[in-house]
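These notes open a run of structures that come right after.
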Structure I
Amino acid sequence: MFDGSDPIDLPPEERRARLRLARSARVGPVTFHEALAHFGSARAACASLPTVPDSLIEREERALADLGGRFLVFGDPQYPTTLAALPDAPPVLSMLGDPALLGRPTLAIVGAREASLAGRQFAAGLASALGASGFVIASGLARGIDAAAHEAALGTGTVAVLACGVDKVYPPQNGHLQEAIASRGLILSEVTLGAPPVARAFPRRNRIVSGLSAGIVVIEAAARSGSLITAQRAAEQGREVFVVPGSPMDPRYAGSNSLIRDGAILVRDTNDILSVLGRPATDRQRVEKTTRISDDTDTARVMQALGAVPTAVDELVRRCQVSAAFVAEVLMALELEGRLERHRGNRVSLM
């Protein structure tokens, strides 16, 4: 998440150049970041590469503004640091709704589109309880589990990431929910306005859902499902993967149970998640925690064990002889302050 310090805005010329570069043909997220690293700035890259004309950016920007939205560009103060740390971080996101939600701790809940009634009810109960505990709930606005989680978290904060333009309604049956999230939560999309949902856009959307989040909860994932792809990306991004188990006779849980077999954290209720991640602190608690950090022996031990070299979270727990929940709380506080970077394999380092 972005921290509460005084962020530095991108110069307007560089911000516009990043929009042009990101919207150019054959420039995906990885190429975008490689171009920034090679040329030193998007302005220099645009001077050397064929990019879209400024008029096209202005047209899309006006159309987005007419919807009540705006662009979030890589490097903007509100761009979440958890997402920015990814090697394929989206260069540009279209936003509708409340961008302040990007500054809060987030958990993703994903699962089957053709979910059972019990699965949808469990997703709704979990999203409601986690929202009450301080987490924003992120998902992909699909039918079934995603929709149940979003709807239950409308009152506490939810972020929907689309695989189509933010001006498109998909799936059609979630139209009212999408409208409610745009009004009371936040809708994000990496693709241009007017872009329809195509198959290749869904895995790219899923990496954003997990990239925004401290962890991902999987409910009713079949053997071959998009939820498994999201869980895999979450693990690669160093996020916690939580899974609700199910009957081995139910094919809707074949993928879920395989994730647990491979080391994901089994979830029976909210406490199984909070025991790992801790409960998000309020703004006042974060200030108090930062103030007393040097006087807290256990916290100081965790801080001393951290460094520039990525360290496994399990190793921190073992070395510092404190609970996993306590380590998760310290790491969450550091991440919210913009001082922690997460790596693959559930490893972390100080920034």
Structure II
Amino acid sequence: MRREGKSRRWTSLGLCGAALVAALAGPAQAEPQHTARTTPHWDVKQTGTDARLRGLAAVSRETAWAAGSHGTVLRTTDGGRSWGDVSPSGAGELEFRDIEAFDGRRAVVLAIGEGEASRVLRTEDGGLTWSESFRNTDPRAFYDCMTFFDPEHGLAVSDPVDGKYRILSTADGGTSWRVLPGEGMPVAQTGEAGFAASGQCLVSAGPRDVWLATGGGATARVLHSADRGRHWTAAESTVPAGDAARGVFALAFRDRHRGLAVGGDYRTGQASPQAAAASNDGGRSWRQAATPPPAYRSGVAWLPHGRAAALAVGPTGTDLTTDGGRTWRTVDTGSYDTVDCAPGRGARVPWGHRAPACWASGEKGRVARWDR
């Protein structure tokens, strides 16, 4: 989505729920063999770059990928102790805003921008080599986000062209792409678009369901497809819009029913009331959070294995919900743009709980792992 004048698109629990609530509710009790327990927190890692990392893919607690400005792609396979710069050769002018990884070797990265600036690249050898699999040739298109249902099938979305969002599809792991027919896509509102802020304006759950977050129009909507992007329905969220800087910036669906939406107004100093909502019916309806995050949030992710716990991140902090998005509590004030959690079981910590494989990233090369 254009940002700021002519280019406004550019700003564009394993850890068990009960254990997490107990850890945050008050002082922890000492346990045998472990005299000091810390509350859950972000453990910041040193990446060696100052790139802004808006694209993030959590594979496990040991392996993660991050992508961002100046064509930067980073990878760790040791829990963030060291990061390899695996940026594609000659990509320094590209703006990577989304990366999807299937393991430590296979990943697909999306560059955003008007016309040929929107590209897709992929690697099968941990970033040693990259191949370009898509380059947009339509000057009216601007691709924002992508998602994969499985290692073979995925979608990418462009801001509206001829009044409708354009959907790009792959059935071979990102090796080739084709534009889907637009007949099943609702007409976009005037000024409506997606936000390329965190790689989470297009998300999927299960083998066929996918959701698209919007802003910039009269209302902030969530579009849903149950057939991998061929036919869509639209629902209004409770997140305020009505301005090019406001709307839903990120979605997360635990399954085809339970979803979270976060957003607000990305401009520094602007209020973002009602900046979070939740759905229990697959996005057909949304309820406003009773206690939303206190400011704009650009990324959101469910914590693995907990039924109702999730994290939301933004430039002014991280918020936690343990009741499925009804109430949020700020647990960190560091700046992050996006957050992602791997679905695996996570690592067993000394006192017996499973620590989730959740990562966050953002400005000045900032990357952290959720630890406790």
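Values quoted throughout were computed directly from the atomic coordinates according to the rules given, and no laboratory measurement underlies them. Everything numeric in this text was worked out from a predicted model, so none of it was measured. Cβ atoms are built from the backbone, for glycine too; each structure is taken alone.
When mean count of other Cβ atoms within 10 Å over residues 50-57 is calculated for each of I, II, the greatest value falls to II.
Of the structures labelled I, II, which one yields -13000 when helix-only ellipticity at 222 nm (-39500 (n - 2.57) for each DSSP H run of 4 or more, over all residues; to 500) is computed from its coordinates?
On the way: I: -13000; II: -500.
Structure of origin is I.
From which structure (I, II) was log10 I(q)/I(0) by the Debye sum over Cα atoms at q = 0.16, 0.17, 0.19 Å⁻¹, for residues 130-169 alone calculated, if the value obtained is -0.44, -0.49, -0.60?
Numbers: I: -0.38, -0.43, -0.52; II: -0.44, -0.49, -0.60.
So the calculation was done on II.
Of structures I, II, which gives 1.00 when FRET efficiency 1/(1 + (r/R0)^6) of positions 42 and 298 (r between Cβ atoms, R0 = 35 Å, to 0.05) is computed from the coordinates? It traces back to II. To which of I, II does the computed value 10.9, 33 (Rg and Dmax of the Cα atoms in Å, for residues 58-113 alone) belong? Going through each structure in turn, the value belongs to II. Can you say which of I, II returns 19.1, 65 when Rg and Dmax of the Cα atoms in Å is computed? Comparing all candidates, it corresponds to II.
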